[in-house]
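The structures considered in this document are given below.
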Structure 1
Amino acid sequence: MARGPMQALTDPSIEKVTIMAPTQLLKTEYVLNICGYFIHQDPSPILVVQPTVDMAETWSKDRLDPMLRDSPELNGIINEKKKESGNKILHKQFFGGHITMVGANAPGNLAMRPVRIVLFDEIDKYPASAGKEGDPVKLATERTATFWNRKIVHVCSPTIEGMSRISQSYDESDQRIFLNPCPHCEKAQEMQWEQVKWPDGEPIHAYYHCYECGKAWTERQRLRSIQLGTWEATKPFNGHAGFKCSKLTSPWEPISKIAKKYEESKDKPEQLKVFINTQLARTYKEQADVPDWHRLYERREDYKLNVIPKEAIFITAGVDVQQDRLELEIVAWGANKQSWSIDYRVLQGRPQDEAVWELFDQFVGEVFEVEGQRSGRHIDKICVDSGYATTDVYAFTAKHPRSKVICTKGSDSFDQIIGMPKPVDYTKDGRRFSRATQMRTIGSSFLKGELYGWLKKDAPLDGEPDPYGFCHFPMYSEEYFKMLTAEELQTKIVNGYPKRQWVKVRERNEALDCRALARVSASICGLDRIKKERLEQVRPKVAATEGTETSSKIDAPAVKKNKTKRRESSYL
């Protein structure tokens with residue numbers, strides 16, 4: 001399988017090579033082999049671009065250095081003494097050339113020197129722009145302009161449809177596919193996931209079936225077919241060779257193991273996305289068409305507000321900061337990520353004023369009634385958006401424990417639920433406060449796409465369990481559901497690349513933001529890691545002692561007055 005891409009590299013008619021492949025197959029070793037070839041056989045200036053500088057350092061230490069040390073042909077070509085000026089972690093010199101490792105997030109390094117060979121590794125993880133310099137791929141590619149025999153290589157597993165750089169690069173190539181001959185009818189074919197079949201619930205008995213004759217391939221026959229496979233272009237050649245394959249063509253992983261991964265992820269959108277990207281090497285098409293708010297409104301449930309259901313494992317809240325108010329939603333989370341909206345509130349007041357934060361402070365300490373119990377529970381975690389009135393949000397939330405109240409900032413390009421905390425408070429001389437306020441980046445696009453997938457699920461029939469991620473709502477007004485479905489994904493061209501962006505289709509979207517923040521809070525609590533056998537162990541104990549009065553009302557007189565205002569401006 002690797003022979004085709006290797007030969008393409010030394011073909012003088014090919015200037016650019018793209019490999020779109022699953023994880024642990026073909027990509028990293030291909031980049032290393034290219035480096036080894038040009039260091040040993042055709043010395044040239046080489047540039048290896050990783051997503052970040054830290055990843056470039058790790059790649060140099062963990063992958064490149066061992067190859068240079070353990071390969072007899074390469075050992076000694078580069079001076080092994082680290083203190084020598086010609087051999088550094090990110091820049092190594094050899095006779096006739098050098099190899100430099102840079103991060104796509106460091107624009108200065110990308111435009112530093114001319115190179116003949118530029119290798120873009122994990123290209124889908126690059127930032128959209130390298131600071132103010134623009135697209136990092138185009139920036140680094142320009143470094144090869146003076147070489148008539150340049151080589152440009154893109155390798156990665158694909159990500160989201162419309163946003164994947166590697167997918168776009170493959171589409172611009174001659175689109176070569178790997179063809180495997182059927183051991184029965186000898187029909188050459190690209191192995192497709194749709195031809196993998198197994199009895200219900202028994203992925204261990206999964207086999208690939210030929211689409212021509214319909215016969216199943218044993219694992220031994222599949223491995224033999226991989227050895228006999230060939231690459232075939234499906235588009236006219238234009239100097240750009242593109243290669244695509246899936247995990248089905250991997251000799252390292254049996255079909256049954258791949259089928260088991262699918263069984264474990266098929267009902268979980270966030271895990272299914274990983275499976276499609278990393279196992280099938282296909283782009284993931286986000287199921288983010290706007291849910292029908294009428295349908296959500298019609299399937300409301302008549303349950304009491306501010307009462308925690310007995311099935312709840314975690315209680316979280318999300319707070320959206322607006323010019324003249326704080327809007328927040330309280331959400332209870334249970335097994336299989338099902339959720340109950342407990343209440344949606346509006347705290348009137350400008351975020352620059354202390355009064356509204358006094359109401360927030362009392363909300364943080366509120367105790368909620370638990371269904372069927374005489375005791376109550378506090379909210380476990382609260383995420384507050386700091387995109388508006390940032391310094392005020394930092395200042396007023398700092399009085400609460402960082403383990404309970406978390407400042408966040410949304411990013412459409414961030415492909416995880418939440419990132420690592422970053423301190424945002426410093427002294428005048430630049431040192432961090434010992435109890436500095438911390439901010440955490442959240443993946444707004446990912447969270448909204450996941451929520452929309454859950455909102456489209458049908459209510460279960462009588463006697464059936466709730467589907468995975470099912471959302472329960474009380475008797476809210478129409479306005480709440482309009483806000484919850486107020487955005488849609490649209491494809492726009494940014495810096496010459498198609499990019500999927502969330503765009504408002506209605507003026508108000510606070511409920512959508514609050515629900516996303518409550519989801520982040522649940523993730524911090526451990527919702528994404530909890531196992532079924534640990535549900536009862538993790539379920540928190542009640543917060544108030546037996547006999548303590550619990551209520552959705554906040555006891556302070558000033559707050560009771562606000563509660564009346566809240567009802568007037570809420571969506572009940």
Structure 2
Amino acid sequence: MPIIEIALIQVRRGQEYQTGVPQLQPGEMAWAEDTENLYIGKRIVEGASNNLNSRILTDKDLNSIFQIAQASVAQANSSTAYRYRGDIPYGNQPNQLMSTTSTYANKLNNWVSLTDFNPVWPPYANPGTIPDITTILQNAIGLVDSDNIGSGVVFQNGSTVPVGPNPIKIPAGIWKISSTINLPPYTTLIGDGIGMTVLIYSGANDMTLPMFQTVDANGKSFSQNMEVANGQNANFINLQNMSLNFPKNFTATSTLISLDNVKNVYFENLYIGSTSSNIQTTGTSVGIRIRTSGVAPDDLTLANSENINITHCIFNGVSTAIDNKGTVNKINIKDNKFSWLINGIKSMNTVTTVAGINGVIDNNKFENITREAIIIGTSTNAIKSYIISTNNSFRNVGCGNNGESNQITNVIKINDFGYQSVDDFFDRQVSTPNNVYMYPWASNNASVINSTPYQVSISSSSTVNVIKIPLTSNVQLATFDYTLSNVDMFRSGQLVMNIAPVADAFANVGDNYAFGERVEFTNDLIAFSTNYTSATTTNYISLTCSNFGVSVTTLEYKLSLLN
């Protein structure tokens with residue numbers, strides 16, 4: 001490439017809109033004062049592509065480029081077509097896809113983040129501080145209280161018609177909630193996971209106000225006589241993938257979530273409780289409180305609280321995990337962990353005209369519960385409550401966290417009618433069979449059915465206690481399906497054991513069986529009886545099995561107990 005020496009740069013000046021831009025010599029420049037455009041000349045004979053002037057970009061053009069880009073993005077978002085997997089032809093034939101066409105704006109609006117309402121990310125913009133997102137979250141929902149309904153995801157411009165309703169994403173971080181957040185119908189809050197999205201209730205020193213509470217479609221809370229009919233009731237509340245905590249080293253007396261007159265609740269993958277490494281099991285703190293107003297008849301389907309689902313959650317370090325007061329139809333508590341609590345689940349109605357609770361408690365783990373894991377009903381108001389608990393495990397429950405041999409309460413305390421415990425595992429029954437049963441596993445009006453087989457070995461010429469049945473204030477019926485076997489015979493049958501209340505303290509057992517034997521009459525050398533000598537001093541009656549001289553015998557049995 002030849003080098004051309006430029007001794008003098010000549011710049012022409014003029015008005016582009018008046019005279020236009022003349023043909024410039026190669027390397028000659030012209031400045032248009034009215035349009036602020038800069039031009040330079042070129043020639044084909046010197047290697048250019050044409051003989052036209054070229055315009056040089058200036059700072060004015062840079063600003064224009066940004067404006068054009070912004071306008072283009074806005075245009076693209078609002079009107080540019082978007083289709084899921086647009087690379088696949090549309091249609092219902094093989095190798096085609098029936099996804100329809102939308103816009104980028106609609107696609108982006110399908111998911112809402114808390115950061116859309118305030119640039120709170122990252123959470124540690126100010127080192128050593130925890131951002132307070134109370135107002136931001138209220139604005140995102142669109143509701144502060146019944147007098148402050150604004151524009152948000154769930155409420156918009158005061159309308160009670162859900163706009164979406166879209167989930168609100170709360171990103172990972174530690175966030176502070178300083179006052180109650182109202183949850184109107186169709187509210188969905190989703191975090192990034194337990195321990196990832198952490199909400200700390202700094203307003204917990206107010207014992208009357210919860211961290212979250214459900215409200216009706218007009219923003220009215222439980223204390224404001226919220227609407228429970230006409231499609232205005234609290235409805236469809238969804239919380240997922242986050243931790244809801246009381247402050248560390250704080251003895252709380254308030255509630256984290258208050259579910260009031262609400263239907264269709266879905267809680268999944270939540271941590272609810274305390275963040276303290278030294279868990280406090282004092283105070284009156286509650287993880288989830290359920291309240292139902294109104295007087296319900298015996299028909300539970302008319303209850304104002306219904307279809308509450310709590311799954312894959314962890315309750316830790318509060319006084320009571322779930323506390324219900326009122327009539328509830330269909331509560332499903334499944335696959336949760338309850339630990340370091342005073343009580344696990346309580347449903348205690350003191351009003352005689354209020355109906356009970358209907359639901360399932362399934363496949364939960366209860367560990368280190370100071371008192372009862374489950375309490376249903378009160379001793380002064382026994383009503384109908386249709387609860388079935390299945391496949392739950394209870395370890396170190398009802399013994400003040402001092403081990404199963406230091407029992408201070410029942411594991412399950414049932415005052416209402418209609419409770420069944422089916423295939424629940426009670427560590428008290430298995431790990432301490434020879435200790436004194438001061439308290440039964442399930443008291444009062446509970447039916448216990450266990451299909452797990454237990455084995456007992458009975459030596460020749462000996463008598464063993466097969467099981468100790470704790471006494472209650474009710475008449476009890478214990479049914480044992482059993483098999484007996486040794487080298488000389490086998491026998492299978494059913495024992496029926498009638499047990500009087502603790503005030504009377506006696507029992508008898510009947511035996512209906514079939515047998516086969518290698519040595520004649522050896523079957524007659526095995527006998528069952530009851531032993532109630534400990535009933536008045538230690539509150540239990542034993543089922544015993546005696547072996548009158550045959551070889552070592554194996555007893556296997558399954559127990560059903562009706563209180």
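A short reminder: the numbers here are calculations on the coordinates, not readings from a lab. Note that the structure is a prediction, hence the values are computed from the model and not measured. Cβ atoms are built from the backbone, for glycine too; each structure is taken alone.
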Item to check | Top of 1, 2 by distance in nm of label points 7 Å out along Cα→Cβ at positions 202 and 466, largest first | outcome: 2
Checklist outcome for this item: Ranked by FRET efficiency 1/(1 + (r/R0)^6) of positions 250 and 346 (r between Cβ atoms, R0 = 25 Å, to 0.05), the structure on top of 1, 2 with the greatest value is 2
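The value -2500 for helix-only ellipticity at 222 nm (-39500 (n - 2.57) for each DSSP H run of 4 or more, over all residues; to 500) was derived from one model only; which of 1, 2 is it?
Answer by label: 2.
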Checklist entry - For relative contact order in percent (Cα under 8 Å, 6 or more apart), which of the structures 1, 2 scores highest? => result 1
Checklist entry - 1, 2: which one has Kirkwood radius over Cα pairs in Å, for residues 226-337 alone, as calculated, at 19.7? => result 1
Checklist entry - For which of 1, 2 does mean projected area of the Cα convex hull in nm², calculated from the coordinates, equal 46.6? => result 2
